[in-house]
Structure 1
Amino acid sequence: MGLGISLLIGLKAVLLFLLFAFLSSFGFALLAVPFLYASLVSLLVALASHPSINLPMLLAKNSDGSFPIWSIVLFSPYLYFVRVFSTLRRLFSGEAPYSEISDGLYVGGWPSSPDRLPPGNPAIVDCTCEFPRRSEFLGHAYFCIPTWDTRASQPHEIESAVKWACRKREQNRPVFVHCAYGHGRSVAVMCALLVALGVVEDWKNAEKLIQERRPYIRMNALHRKALEEWSKHRLSPPKKGGESKITSVISSDASQ
């Protein structure tokens, strides 16, 4: 399994530390301190996001999509770095903020503004641990499964998100599943949702369908492993022919 975010943020930690050492060697100790702090935060994130540890709750994102003040202050070098990086990447990529995969089912990137949210007052499934829920979207139904970038949600988290989203579709609500860019974490959850709703027979066909609608997706081995485990141990047989009635995967939670 690739190191993904762990390697990238680890390299960032090294670069920031070298900047700290360089400034310190020229007597700019006070100016160098922020680089040391940012380096230590990056190192902590690199360790916590490693596949063998995988601790997205390090950032303490709440179930309502907010971050406690202490987390914003403590992890500000990382939290604001990913927002700036995301903005610049979107600016130059030219990719659509979201794509409709099937009727009322959307997948895409973090909705940083109202124009990046699909129409129809969608219910939102947030697969990020590093981006906040915008205050403009507090009126939208919301479900969060915090996951590191390049990592996969756990099979039981995927199942919980799928059950929640299926209930929203029963109410004829659009569902928008997002991560940072709509390429990995959110695609894995959408694959499971498409299977549960009977749009496709299995997650592999779901991936192909999403690829047709959103060409730049790129699930990795961790995403596929999580979907395989979810399929084996969590999923009831889907309805055939894309029927609107939801499968028995949600029956135990239908009253919620």
Structure 2
Amino acid sequence: MATDETIFDHLKKEIPVDEESLLLKPDSSVGLVIVDVVNGFCTVGSGNMAPTKPNEQISKMVEESARLAREFCDRNWPVFAFLDSHLPDVPEIPYPPHCIIGTQEAELVPALQWLEKESCATLMRKDCINGFVGSMEKDGSNKFVDWVKEKQIEVIVVVGICTDICVFDFVATVLSARNHSVIPPLEDVIVYSRGCATYDLPLHVAKDIKGAQAHPQEMMHHVGLYMAKGRGAKVVSQISFDP
């Protein structure tokens, strides 16, 4: 019988994700987008959607997101951070209640809380999976689109959680908007693989939860990157800075 490891190895051979490296220079017209690196998704024991025990992939994502955020802020480059935040009486089907406004679940993880005081950072609470949709205002404007236009951003680097859900939905929509000249001057969307993570729900656990679907972490992380690349994003595994 095939093991999970051999199945995953086969998957990577059948649908490979060729990753590049990225060097950011001082004159780069680049912005960093951080998707939902909040306690409710990343901090052990912080709610229905948080890990129940330390998770290496999520911990690495938090570490890399914080590192990039620090590098960007030190250069006074723009940062846009989404914070998943929900009203207690408005469900987000098919997920259980999570990241309720006013709780610690809906706050940035400790490693990123310093962003709240940075002048180069724009923080936005969203109440839906797709950050692009969540950026829409009642007057028809879009806060994310306005940020790109105001800062004259040509490239965005995207990190966060979950690779195959909130990150992918946002990336796919932004790429469609770019293709239809909705979001000038944006040209490239870059997904940093080591700065992304997703959750782990093995089949043997999921089958005992009504309505749950199995969600093997490594496999779905890979699929999320593959789908993003298929939509036109660039996937990179290393990001460095030219001083």
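Values in this text are rule-based calculations from the coordinates and carry no lab data. Owing to the predicted nature of the structure, the values given are computational and were not obtained by experimental measurement. Cβ atoms are built from the backbone, for glycine too; each structure is taken alone.
By the measure relative contact order in percent (Cα under 8 Å, 6 or more apart), tell me the structure among 1, 2 with the highest figure. Don't jump to the answer; show the numbers that get you there.
Working: 1: 17; 2: 26.
Checked 1, 2; max of relative contact order in percent (Cα under 8 Å, 6 or more apart) sits with 2.
Tell me which structure, out of 1, 2, gives -15000 once helix-only ellipticity at 222 nm (-39500 (n - 2.57) for each DSSP H run of 4 or more, over all residues; to 500) is calculated. This figure was derived from 1.
Name the one structure among 1, 2 that percent of Cα pairs over 33 Å apart of 22 was derived from. Numbers along the way, then the final one.
Numbers: 1: 22; 2: 15.
Source structure for this number: 1.
For which of the structures 1, 2 does the calculation of distance in nm of label points 7 Å out along Cα→Cβ at positions 13 and 29 return 4.4? Structure of origin is 2.
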